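A.B. asks: Multiple structures follow.
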Structure 1
Amino acid sequence: MKLSRPESDIFLPEISAGLTPAAALARTTHLCVIAHQDDIEINAYPAVAECYGRTDRFFTGVVMTNGAGSARTGKYGHVTDAQMQEIRKEEQRTAARLGKYNLQLQLSHPSGDVKKSGNAAVAADLAAIFGGCRPSVVYLHQPADKHDTHVGCFLRCIEAIRALPRDRRPARVLGVEGWRDLDWLADTDKVPMDASANPELAEKLVAVFDSQIAGGKRYDLAAMGRRLANATFFASHATDKTNAISLAMDLTPLVQDDTLSVADFTLRHIENLRADVAGRLGKMG
């Protein structure tokens, strides 16, 4: 397996020892393609948990960008972009070991290349990844995210999946929370994912990314708090079924219908919320 950038990283954790990267990719059942180091562990933990310790499910993580430009202060305040890229790359490898991932790929593209359509290297890497496996479910960013790189990553992935023959496309694609949570979705549009399994692992996976936490962003507290809040506020008239939920948006229609506009698809979810609010106000007025 060959990726386009010389600084990209192909890492086979212990559970895939003896396999080639292509063989590990081919057995993937749960694939997450996401923008930054730590995005998997913060936003797609249920995918990791579903495969952890299993011999019939295999999680592969893909990080598209190189990690440059992240916020930093304290003991990381003096770190250059080049140094931070290496630190974040090693942190992602550590998370892959800890989470017993099947395969961890870090494509190391600059954010600018991911945010613009038509970059040949980005397209080639994604074509190799999506073409090299048949996962039962794919996890991406969601289109209403407010981070430009997340949205660019999502769009490049949709383009890559749509370029596949229809019989090679994943049966299910989910968009995870990130720099905008998904509790605003109408209840009928929410895909709740139980994130309560192995809570110690969940906390350790986020804590791996010390360069971000000690560097000025308390993702460790925020990620666990969001999951707890989702679980508690998920249903107003029922007791909590779990203590941690991650929410997702079902993106499957976008890979089943190539004519479906991403903007129309996304705005339809906002209209569904509008209709829900208007209906409730009208009913009580």
Structure 2
Amino acid sequence: MVQPLFKGVLPALVTPFKDGKVDEDAFISLVERQIAGGVHGLVPVGTTGETSTLSHEEHRRVVELCVQTARGRVPVVAGAGSNSTDEAIELARHAKTIGADGALIVTPYYNRPSQAGLYAHYKAINDAVQLPVLVYNVPSRTSVDIANETLAELAKLPNIVGVKDATGDLVRASVQRITCGEDWVMLSGDDPTGLGYIAHGGHGCISVTANVAPDIVSTFYNDALSGQWAGALQGQDRLVRLHKALFTDASPGPTKFAMARLGLCGEEVRLPLTPPSEASRAEVLAAMRDAGLI
């Protein structure tokens, strides 16, 4: 059986802020905590990392900090998406230059390309940068859904290696497993359905919840990937309320609130995001108690 290039749990890292600037010391500490917690990789400057409000200089700096801190202990898959193909290529080139192990590239948002346009976008990146690329499919944010048929064509390209699927549609995993080949990396981007995604043939998850509880989430994926289904089900039951609580307000506000409650970083988010509501905070605290975190 072919071992996937990326597998297990890869936290979609938050970007901590302090007084409007990236809190580099807190970020380094968060990376170290994730590695100590047993995660299988790291994903800086994705959606949870508030990449849409980072300057290009900040974006590059956070990726560099992640790679430097990880020091090859786990792979780093850098967020490099854009609705401009040229900009995505530029960010992917930077990720390769500073030593990232892969790039996570979201389907272009707002301009809503056709399936032909999506294929051309990723092919251009494939041709321009010799770096493994994960296609990030999250229609709820981008208003475009990349079809399994398009992914099957992209899977034939040497640098397009897999997908982060945040649709919550578990049937997609079964179809992709059949049509994209045994080398195709399948990572969920939806924590609550992670257990089902593994059962359908997935290889892991790019996880928001791992920011809060890396050790518990890592154990869950170790159990699921090794076929220890009783342990995995127990982990799912322990985590499922927290998975959902972290999206009771605009992400990553609830996640940063939970992390601040654990003393890991500040709660600060950037506009247009605002701090989570009191109802969201109450649900996050209740979920953290259920998970045994507080």
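A.B. asks: If mean count of other Cβ atoms within 10 Å over residues 21-28 computes to 16.1, which of 1, 2 did it come from? Don't skip to the end; give the middle numbers.
C.D. replies: Values: 1: 19.5; 2: 16.1.
Answer for the origin of the read-out: 2.
A.B. asks: Check the numbers for distance in nm of label points 7 Å out along Cα→Cβ at positions 45 and 221 across 1, 2 and tell me which is largest. It would help to have the intermediate numbers written out before the result.
C.D. replies: Details: 1: 1.6; 2: 2.1.
Between 1, 2, the highest calculated value is found for 2.
A.B. asks: Given that mean count of other Cβ atoms within 10 Å over residues 5-12, derived from a single structure, equals 15.6, which label among 1, 2 identifies that structure? Each step should come with its number before you reach the end.
C.D. replies: Working: 1: 15.6; 2: 25.2.
Source structure: 1.
A.B. asks: Distance in nm of label points 7 Å out along Cα→Cβ at positions 181 and 237 computed as 2.3: which structure among 1, 2? Could you put the intermediate results ahead of the total?
C.D. replies: Values: 1: 2.3; 2: 4.2.
Of the options listed, only 1 reproduces it.
A.B. asks: Here's something else I'd like to know. Match the computed value 22 of relative contact order in percent (Cα under 8 Å, 6 or more apart) to one of the structures 1, 2, and report its label.
C.D. replies: Details: 1: 22; 2: 19.
Computing relative contact order in percent (Cα under 8 Å, 6 or more apart) on every structure in 1, 2 gives 22 only for 1.
A.B. asks: May I pose another question? Taking Rg and Dmax of the Cα atoms in Å from the coordinates of each of 1, 2, which one would give 18.7, 66? Present the calculation step by step, with values, prior to reporting the outcome.
C.D. replies: Working: 1: 18.7, 66; 2: 17.7, 49.
Working through the options, I get structure 1.
A.B. asks: Comparing mean count of other Cβ atoms within 10 Å over residues 109-116 across 1, 2, which is largest?
C.D. replies: Values: 1: 19.0; 2: 12.5.
If we compare mean count of other Cβ atoms within 10 Å over residues 109-116 over 1, 2, the biggest value is for 1.
A.B. asks: 25.8 is what came out when mean count of other Cβ atoms within 10 Å over residues 29-36 was calculated for one structure; which of 1, 2 is it? Intermediate results must be reported in sequence, preceding the final value.
C.D. replies: Values: 1: 25.8; 2: 18.9.
Working through the options, I get structure 1.
We did not get these values from a lab; they are worked out from the coordinates using the rules stated. Please read these numbers as outputs of a predicted model, since none were measured by experiment. Cβ atoms are built from the backbone, for glycine too; each structure is taken alone.
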